[in-house]
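Each value in this text was obtained by applying a stated rule to the coordinates, not by laboratory testing. Note that this is a predicted model, so its numbers are computed, not measured. Cβ atoms are built from the backbone, for glycine too; each structure is taken alone.
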Structure 1
Amino acid sequence: MLVIHPDECIDCGVCEPECPVDAIRPDTEPDMEEWVEFNRKYSEIWPVILEKKDAPPDAESHEFEEGKMEKYFSENPGEGS
């Protein structure tokens, strides 16, 4: 999972079609306030990602899985760059 600081995003939209699971949405869509604050919080405490890494081997099996946040989310940061 990655997060994007809402104050640093320039709203160019380039990341939206690049997201393989269609998870990046513009903050202008309805009901996005919760996600904007989520991104703000974790982008301030998680390390910056500087290079693309391979997806986990089981990534495709989770693509349409329901309840991923409740099952897998951790506030602990990954490795970052």
Structure 2
Amino acid sequence: MPARVAREPVRVADPARLAVPATVVCSSIPSTVLAELATPGPPLHTELGEIADLTWVDVPTGHWPMLSRPRDLADAIVAAARQA
């Protein structure tokens, strides 16, 4: 990962981004829990609740699904790409 991505804020402003289909792959936190938390404002301050076409996928594992369940993660990514 480029260092600036990890240490500098990401600034987005174009409201059209909320119309782009997106997929959330949930590993450490189940999608039902994250969906409740992922509303504008506290506790997560996220825009996920504002995305028009959002798909939630659970890959129940820990923080590193690419190591513990790589096939399931790959399948989720491929399925998301096919929906796009």
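Descriptive notes on the structure:
- Test item: distance in nm of label points 7 Å out along Cα→Cβ at positions 46 and 70 calculated as 2.6, pick one of 1, 2: 2
- Which of 1, 2 yields 34 [relative contact order in percent (Cα under 8 Å, 6 or more apart), calculated]: 1
- Structure from which -7000 was derived, helix-only ellipticity at 222 nm (-39500 (n - 2.57) for each DSSP H run of 4 or more, over all residues; to 500), options 1, 2: 1
- Here Cα Rg over 2.2 N^0.38 Å was derived from just one of the structures 1, 2, and that gives 1.18; the source is 2.
- Set 1, 2, criterion distance in nm of label points 7 Å out along Cα→Cβ at positions 6 and 54: the highest-scoring structure is 1.
- Answer label among 1, 2 for the case where distance in nm of label points 7 Å out along Cα→Cβ at positions 30 and 62, calculated from the coordinates, equals 3.0: 1
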